[in-house]
Every structure is written in structure tokens, then in C-alpha cells.
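Asks: Have a look at these structures, which come just after this line.
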Structure P
Amino acid sequence: MKLTVFHDGQFWVGVVEEVVNGKLRAGRYLFGSEPKDQEVLEFVNTKLLEFMSGLSEHLSVEKRQPRKINPKRLARQAAREMKANGVSTYAQAALQLEYEKRKKEKQILSKARREELKEYKRELKRKKAKEKHRGR
């Protein structure tokens with residue numbers, strides 16, 4: 001599991017990536033103002049598991065064979081990751097899938113509400129029309 005915290009221009013965002021059995025799940029958590037170390041630690045200790053359980057979209061990633069890495073190369077890779085302020089392309093794809101899924105759910109919900117309101121108004125009109133004819 002990997003947590004990347006960066007500033008996206010307006011807010012501080014944390015992107016959580018988790019690879020399980022060759023499937024990547026990624027989620028975007030909004031911190032708001034610059035989080036202190038204590039806030040990040042609190043998020044990791046208390047809210048992270050609940051946050052990750054809410055994600056359902058997976059993206060398949062190929063597993064590499066683990067090889068022994070030269071310590072100097074490992075240090076360079078760590079420095080490069082510390083300098084990079086973005087997220088992996090796999091994580092971006094997983095975030096996009098999650099976003100599209102939530103958008104589709106929201107569209108379905110709003111359409112149902114709209115139809116419900118339409119039906120309610122139609123019933124109200126029918127009731128009014130009946131009341132008008134009843135008094136004659």
C-alpha cells in the first residue's frame with residue numbers, strides 16, 4: 001500500500017494505491033489545507049481501511065519478478081519518488097474508473113428522482129382536475 005500526498009493547485013490530496021493479487025485499487029482522499037504529520041498519521045491509523053473498503057473498481061497490473069536491487073540504485077529510485085509529486089498512470093486509470101462508476105450511479109439516482117417528481121406532479125394535476133369536476 002502506498003500513500004502519496006501532494007498539492008494539486010488548490011487542495012492537498014492523498015492518493016492511496018494498493019495492489020492485491022495483481023489488481024490495483026486507488027483512491028483519492030482530500031485533505032484540504034496542508035496536512036500536518038499528525039493528521040496524515042491519524043488518517044492512516046483510523047480512516048484508511050474504511051476508505052479503501054469503499055473502493056470497488058480494480059485495474060489489472062502485471063507483476064514483476066522481484067530481483068535484488070543494487071543499494072545505490074535503490075537510493076536513486078527512492079530520491080526520484082520523493083521528488084515526483086504525481087501518481088502512477090495505473091493509479092490515474094483506477095481513479096478514472098472509480099470516478100466514472102460514481103458518476104453513472106449519480107446519473108441513475110438523479111434520473112429516478114426526476115421521474116418520481118414528474119409522477120408526483122402528474123398525480124397532483126389529476127387530483128386537481130377531479131376536484132374541479134366534482135363540485136358540479
Structure Q
Amino acid sequence: MARTVVVLCGPPGAGKTTAARQSGLKVFDRDDPEWMSERHFTDALAAIATDPNAQAVVIRTGATSAARAKAAQLVAATHVFLLTADQNELAQRIRQRDRADKVNTLVGVRTWFQRFDGTDGVTDFPGWSGIHQPDLGTVSEDW
């Protein structure tokens with residue numbers, strides 16, 4: 001199987017974790033309890049870059065093209081995709097979650113949309129069956 005490292009970006013509540021867990025690939029999500037610190041998580045991501053057989057999905061918010069480029073470079077991503085939804089739908093999803101951080105997460109959604117830029121032409125996530133279409137979400141040498 002060809003090396004596949006997908007950076008999946010989007011605002012809180014977009015379904016990044018749900019989509020990633022459906023991939024069958026190893027999921028790297030900073031929100032998972034196994035990551036004791038950002039440094040621990042970043043070190044694990046850096047190790048992906050040197051693995052010629054990596055099969056992984058890395059979840060990041062990636063509101064800016066610079067943040068997406070940084071994440072893609074760190075893991076030597078093969079693909080970068082954006083998963084999002086309408087802000088009202090995201091707010092509804094977050095309110096339905098059984099988490100204590102709802103207020104901060106709702107603020108995070110607003111902040112994500114305020115900061116978002118698509119100057120890198122990031123591709124919307126096509127679903128797992130569509131990621132290997134030619135040139136869809138593939139990372140260019142410019143990253």
C-alpha cells in the first residue's frame with residue numbers, strides 16, 4: 001500500500017475525528033488523552049515524516065494556509081483536506097456533545113471562521129473513497 005498521510009483540517013464540530021476514525025488509518029488527534037503535551041504530540045507527528053510506510057490521518061484545525069502548510073510539512077503529508085459545515089450547524093453539534101468545554105469550543109468555531117483563508121486552494125474532503133483521485137488534495141512541492 002502506498003504511503004498515505006492525510007492532514008484533515010477544519011473548525012471544531014466539523015466531524016474531523018469521526019471521519020478520521022472511519023479511514024482505517026492511524027489517527028493522530030491532539031484531543032486524544034494519550035497526548036500528554038503539545039510537544040509529545042508534535043514529536044509523534046515528526047516521526048510520521050520519516051516513515052516510508054506511514055498510513056495516518058492527522059487532525060488539525062488549520063484555519064490559515066500557513067498553518068496547513070506547517071502541518072503538511074511536519075508530517076510530509078500526501079494530502080491536505082478541509083472538512084467544514086455551516087457555523088450554525090457546527091454550533092448545534094457542539095451543544096449536543098457531552099463535553100465540559102462547550103463555551104470555549106463555540107468561541108473556537110467563530111475564531112476559526114474569522115481567521116480562515118483559502119489562498120492555498122485547499123480541497124474539500126471528498127470522503128475516503130475519493131482521496132486517491134488524481135491530484136485531489138495532493139500536496140505539491142510548493143508546500
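Asks: Computing FRET efficiency 1/(1 + (r/R0)^6) of positions 71 and 127 (r between Cβ atoms, R0 = 35 Å, to 0.05) for each of P, Q, which one ends up highest? Write out the running numbers ahead of the final one.
Replies: Numbers: P: 0.00; Q: 0.95.
Checked P, Q; max of FRET efficiency 1/(1 + (r/R0)^6) of positions 71 and 127 (r between Cβ atoms, R0 = 35 Å, to 0.05) sits with Q.
Asks: helix-only ellipticity at 222 nm (-39500 (n - 2.57) for each DSSP H run of 4 or more, over all residues; to 500) was computed and gave -11000; which structure, P, Q, did it come from?
Replies: Details: P: -17500; Q: -11000.
Answer by label: Q.
Asks: Hey, another quick one. For structures P, Q, which has the highest computed value of relative contact order in percent (Cα under 8 Å, 6 or more apart)? Please list the in-between numbers first.
Replies: Values: P: 22; Q: 34.
Largest one: structure Q.
Asks: Follow-up. Determine which structure produced the value 40, 32, 27 for Cα extents along the principal axes in Å, calculated from the coordinates; the candidates are P, Q. Display every interim value, and only then the final one.
Replies: On the way: P: 95, 34, 26; Q: 40, 32, 27.
Among P, Q, the structure yielding 40, 32, 27 for Cα extents along the principal axes in Å is Q.
Asks: Distance in nm of label points 7 Å out along Cα→Cβ at positions 15 and 119 was computed and gave 4.2; which structure, P, Q, did it come from?
Replies: This figure was derived from P.
Here, each number is a calculation from the coordinates, and none is a lab measurement. If you're wondering where the values come from, they're calculated on a predicted model, not measured in any experiment. Cβ atoms are built from the backbone, for glycine too; each structure is taken alone.
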